[in-house]
Structure I
Amino acid sequence: MREQQAATSVRSAGPDGGVGRAPTAEVSAAERAAPPADQPEELALEAPKRGTVDELLDAHAGDPLDPMRHSAAHVLAEAVLQLFPDAKLGIGPAIRDGFYYDFELPRPLTPDDLAAIEERMRASIVADHPFIRAELDPDAGRAFFLERGQPFKVEILDDLRAAARAADEPEPVVSTYQHGDFIDLCRGPHVASTGRIGPFKLLAVAGAYWRGDDKRPMLQRVYGTVWATQEELDRFLWRREEAKRRDHRRLGVQLDLFSFHDVSPGSAFWHPKGMRLWRTLETAMRELQERRGYQEVSTPILVHRKLWEQSGHWAHYADDMFKLEAEGQTFSLKPMNCPESTFIYRSRVRSYRDLPLRLSEYGRLHRNERSGVLHGLTRVRHFVQDDAHVYVRPDQIGTEIEALLGEVTESYAWFGLEPRFTFGTRPDKALGDPALWERAEGLIREALERSDVQYRVKPGDGAFYAPKIDIQIEDALGREWQTATIQVDLVMLPERFDLTYIDEDGQPRRPIAIHRAIYGSLERFIGVLTEHFAGAFPFWCAPVQAVVVPIASRHNEAATALATLLRGRGIRVEVDVSDSRMQNKIRLAQEQKVPYMLVLGDREIEARTAAVRTRAGVQEPPIGWDALADRLAAEAAARRP
């Protein structure tokens with residue numbers, strides 16, 4: 001048994017968190033108050049419920065260091081109040097790898113301010129003030145924070161009381177924590193005293209709307225990190241700097257892969273090298289799908305609103321669609337592919353012999369993401385998804401899921417990535433027959449077991465219409481990304497679009513629709529790969545696999561001939577015929593992360609060989625042109641990481 005219970009939620013950072021599902025129309029407070037542009041993923045926030053009382057009071061982020069990190073946030077607020085006595089306090093939770101606190105301040109904070117805040121925080125830690133919990137009735141708590149000019153705390157208390165009244169529950173108990181002279185509204189927990197707070201550092205300041213609402217005040221969010229030991233802090237700071245070095249937005253420009261322009265926010269402009277990478281990934285996936293019996297389709301980008309009303313998306317997701325009017329009718333750019341695939345399914349009567357029917361689509365999708373959450377390739381408005389909808393009979397679920405897990409494992413092995421699987425089961429407000437849910441979950445669990453993969457169970461985390469398997473990967477810096485997803489749709493497409501097949505007895509039956517994406521969105525997947533490999537892509541998918549470097553201009557003709565030979569074998573090769581010196585040509589190719597530099601001089605041309613140098617600086621023995629072509633073609637075909 002390789003099943004594990006999931007103790008914490010899995011972070012998802014992307015616009016395509018689920019294939020075919022209807023994401024909430026609300027953007028979470030964490031998303032609206034996104035980290036600054038240079039903030040690494042280590043400090044990407046979990047996505048709490050937008051602006052709820054639980055979000056505002058809960059300091060839990062799912063890590064044993066949470067009490068220390070939340071305590072550090074209180075010490076941060078204490079220091080800010082000492083420097084800015086009129087500061088208005090927002091919230092200060094623990095987050096992944098750190099903490100933050102939101103403030104309304106008379107002026108923007110500067111780097112010098114952060115240094116001064118750190119100094120006062122250290123003084124509080126050295127003083128070793130105990131954290132003391134106290135309870136107040138709501139009226140006393142409200143009066144306490146009103147007297148101290150803290151309107152955001154008063155609002156939290158008012159909402160807490162309103163929520164209790166709406167639920168017909170007793171008046172809530174208000175808890176505060178005090179260390180030294182500082183008192184804050186807080187649910188806890190905390191460490192015993194400020195002296196228990198480990199090595200810390202303040203990292204950045206960003207804007208954050210109060211309660212994630214862009215119609216509310218803009219606050220200043222101060223991010224920090226704290227660890228049990230100096231060694232752990234140093235390691236984190238190194239990872240943070242390394243994450244900046246690997247930032248796909250910077251590397252995308254350096255490697256000439258893509259760019260962004262304000263004429264189309266949240267949409268990448270793909271350059272020739274970027275499109276080579278894109279098409280290589282796309283071709284590899286198409287070959288896999290061809291072996292598995294997929295049939296590729298294409299559906300319209302512009303769709304009438306009645307489709308989304310039928311699917312249920314219009315009621316929950318219309319605000320996040322790009323809409324337009326034509327001849328008095330409302331259309332939208334599609335944010336997902338799934339409803340349209342049903343029209344192809346229903347284009348003729350389907351027999352039980354036709355199933356499974358695997359329809360794949362590289363659909364161009366648009367989602368009206370808020371400008372404040374756009375982030376390079378990993379959070380965009382326009383993207384392409386390697387989508388598929390597999391229509392199966394109920395008895396085919398287990399076999400198909402097992403095959404899909406194999407597709408994920410195989411394709412991720414091309415990059416040396418090991419997928420991790422999370423199984424989300426029936427939520428409380430699920431649609432459909434509970435018996436069918438139970439059967440589907442049992443078949444999914446059996447498929448996971450037969451596939452011999454490690455997986456975590458997240459009870460109640462399935463979509464309202466589908467148990468699901470989410471796939472995560474860990475990159476070179478230990479950051480977790482959710483990429484692929486597999487969802488077993490019991491009701492949304494089959495029921496809402498009245499899908500049927502004719503069984504062995506000539507009776508109409510409901511199929512089950514499996515939504516799946518393996519890369520997820522191509523944009524986001526390429527962004528993740530760029531940072532994982534720091535731009536040094538595996539040979540098989542590198543935009544430029546080799547550069548031929550003629551030592552002098554008299555060697556240019558031979559260099560072109562070698563490039564022609566290699567292109568004939570499918571190798572993506574360029575020739576540097578510039579007037580630069582050989583060393584400069586090699587240095588440029590290394591900066592472009594090209595796997596191989598093939599140097600030609602008089603001796604190599606006479607022997608019809610090439611001197612091979614790798615991007616890591618390793619000089620290999622000369623090799624004949626034909627042998628080189630065979631070697632590179634075999635290396636590309638192997639799709640090794």
Structure II
Amino acid sequence: MSARAASSNSPAVELKLSNLPESPGVYLFKNAQGKIIYIGKAKNLRNRVRSYFQDSHRDTKTAALVAQVADFELMVTHNEIESLILEANLVHEYKPRYNIHLKDDKHFPYIKVTTHELFPRVMVVRRLQKDGARYFGPYTNIKSIYKTLRFLARLFKIRSCHLVIPNPTNKKYKVCLDYHIKRCEGPCEGLVSPEVYRRGVDGLLLMLAGKSKELLKQLHERMAAASEQTRFEEAMTLRDQIEQIKTMMTRQSVDVGEVVDRDVVNIARESDATMAVVMQIREGVLIGRQDFYVESETGDSNELVLETFLTQYYNHQPNLPEEIVIPFEVPDMKLLRSWLRQIREAKLKLIAPKIGDKMPMLDLAAKNARLLLDEKLIQKRMYSERVSKMVVSLKDELRLTRSPRTMVCFDISNTGESDAVGSAVYFDNGKPIKNEYRHFRIKGVKGQDDFKMMREIVGRYFYHIKENRLTAPDLVVVDGGKGQLSNAREEMESLGFADQPIISLAKRLEEVFVPHSSDPITLPKAAPGLILLKRIRDEAHRFAVTYNRKVRTKRTIQSALDDIPGVGPAKRQILLSQFGSVERIRKLSAEDLSGVKGITPRLAELILNKLNSPSA
């Protein structure tokens with residue numbers, strides 16, 4: 001959906017422009033629908049915000065932005081560093097239309113080591129949490145992560161299970177297959193002490209931090225000591241570990257000639273597409289490369305794009321090096337350097353050399369960025385051409401008056417007579433536009449009536465379009481047969497959308513139903529148009545099922561915790577967001593649970609006793 005442009009001289013804007021503070025902070029520009037379209041930071045909010053509305057200072061991008069601003073919101077901070085952090089967090093959360101941001105950065109994985117546990121585990125997660133664990137990342141190659149973790153877990157014999165050891169009921173576990181094939185030392189049966197197990201964890205942490213040389217030194221010392229004390233089996237195990245680590249270092253690393261921890265960052269740009277590359281050097285050895293696709297406007301300067309990338313990347317980077325090398329200086333160089341030092345809690349160099357021994361690595365990063373960007377652009381062009389053929393063929397196959405460039409698809413998900421929800425997903429030229437996705441709680445239908453449920457969510461969606469004068473999609477797709485189609489069409493007609501093109505797609509035989517025809521259109525399985533319809537239908541189903549599961553989980557955890565004294569709505573919400581299900585809470589120790597905000601040790605014991613009682 002696309003909103004009509006709003007005037008930038010609205011009364012709300014004029015009033016606020018005359019009362020701006022001269023403080024550092026963040027400003028959020030909103031359009032006529034109240035949606036945030038741009039977020040920025042300022043040393044002086046009064047000067048910065050007012051500059052947008054002065055015609056003499058507007059470039060093309062600013063003019064397009066200001067034309068849509070109907071209101072704005074301010075957040076005052078104590079200093080510039082606070083405003084920089086707040087801006088990065090808000091951009092990451094809201095993904096405003098006119099901001100530069102990492103593409104799908106919320107999906108980048110991290111490696112998590114649960115160092116706060118007696119027998120730590122290692123896993124891949126998608127979110128950073130302040131839970132006492134150690135995090136490494138973000139990473140962009142998920143296959144490489146799992147390959148590395150499998151190697152390290154086998155090397156250091158780190159357990160792969162999800163058991164809580166020791167557990168709150170003191171239950172004895174039996175060792176699993178990993179113990180018998182010598183991939184785990186059996187902490188679940190007490191076959192290894194926490195001290196010995198921790199040595200493997202420490203080795204894992206050093207490897208993940210890029211401290212391979214330090215780890216090898218420690219292993220050599222332990223091997224020599226074991227040999228002197230005639231513990232030959234232990235010495236042989238350490239020897240094998242040393243050889244495997246050396247082999248891995250030789251295969252994956254390049255020596256850059258300096259003993260230093262350094263990130264070398266560079267970018268490549270073409271039009272509104274940017275590829276950013278981070279070459280990671282640890283202890284003087286190039287250990288890896290992270291690459292990120294960045295969305296920006298054509299008119300954005302290279303300096304602004306680079307600064308925004310650095311802010312967003314290092315705002316979610318748990319382990320900073322002692323030195324960051326960039327190809328040129330950015331607008332807020334001093335502020336950025338101060339912020340990075342604050343994150344690292346130690347000295348940090350942010351430098352943009354023009355000559356010297358760091359230039360070859362900058363050139364290497366630039367070549368990598370250019371190569372990756374070219375690959376990305378080729379893929380986009382090929383995808384665009386393929387989707388254009390799909391859209392054109394769909395127009396002919398369904399006998400539409402115009403090509404369905406924009407499509408919305410509706411689906412229903414319910415379990416029994418409760419937790420019924422609906423979804424609407426939006427595609428533009430074959431591409432999912434996720435900020436236009438919508439989910440619905442079914443409010444006006446009792447029992448299991450998919451026809452009425454479909455009617456309700458389609459009606460609510462098109463009522464929103466009508467009230468806000470938004471552009472309707474070229475084609476509406478509903479998941480189902482003739483019943484879903486007729487109910488959705490009748491509802492749209494009642495709202496004044498009688499001419500809206502609409503079809504339904506039945507799952508069983510992939511038949512397409514159109515209005516005013518009792519017989520379906522059967523498209524060949526390999527037809528490009530059918531492939532596109534199945535893609536949007538499957539995405540609508542996935543989105544609906546995901547929301548249904550979320551609603552069901554929330555209801556389940558609330559009902560289980562409702563009768564526990566001291567656990568109100570706020571604490572239930574905290575437990576839900578952190579653990580997701582009652583079953584996971586049951587497996588926690590009182591110590592782990594009492595680490596949650598607002599949960600005292602006494603309340604943790606009460607919760608676990610209630611949840612683990614026979615009547616629960």
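Values quoted throughout were computed directly from the atomic coordinates according to the rules given, and no laboratory measurement underlies them. All values derive from a computational prediction rather than experimental measurement. Cβ atoms are built from the backbone, for glycine too; each structure is taken alone.
Assuming 0.00 is FRET efficiency 1/(1 + (r/R0)^6) of positions 145 and 353 (r between Cβ atoms, R0 = 30 Å, to 0.05) as calculated from a single structure, say which of I, II it is. Each step should come with its number before you reach the end.
Working: I: 0.00; II: 0.45.
The value was obtained from structure I.
Name the one structure among I, II that distance in nm of label points 7 Å out along Cα→Cβ at positions 161 and 193 of 2.2 was derived from. Clearly, the read-out refers to II.
Here helix-only ellipticity at 222 nm (-39500 (n - 2.57) for each DSSP H run of 4 or more, over all residues; to 500) was calculated and came to -11000; which of the structures I, II was it taken from? Going through each structure in turn, the value belongs to I.
Which structure, out of I, II, was distance in nm of label points 7 Å out along Cα→Cβ at positions 209 and 497 calculated from, if the result is 5.6? This value belongs to structure II. Of structures I, II, the largest value of relative contact order in percent (Cα under 8 Å, 6 or more apart) belongs to I. For which of the structures I, II does the calculation of semi-axes √(5λ) of the Cα gyration tensor in Å return 46, 35, 27? Comparing all candidates, it corresponds to II.
Can you say which of I, II returns 4.6 when distance in nm of label points 7 Å out along Cα→Cβ at positions 457 and 545 is computed? Source structure: I.
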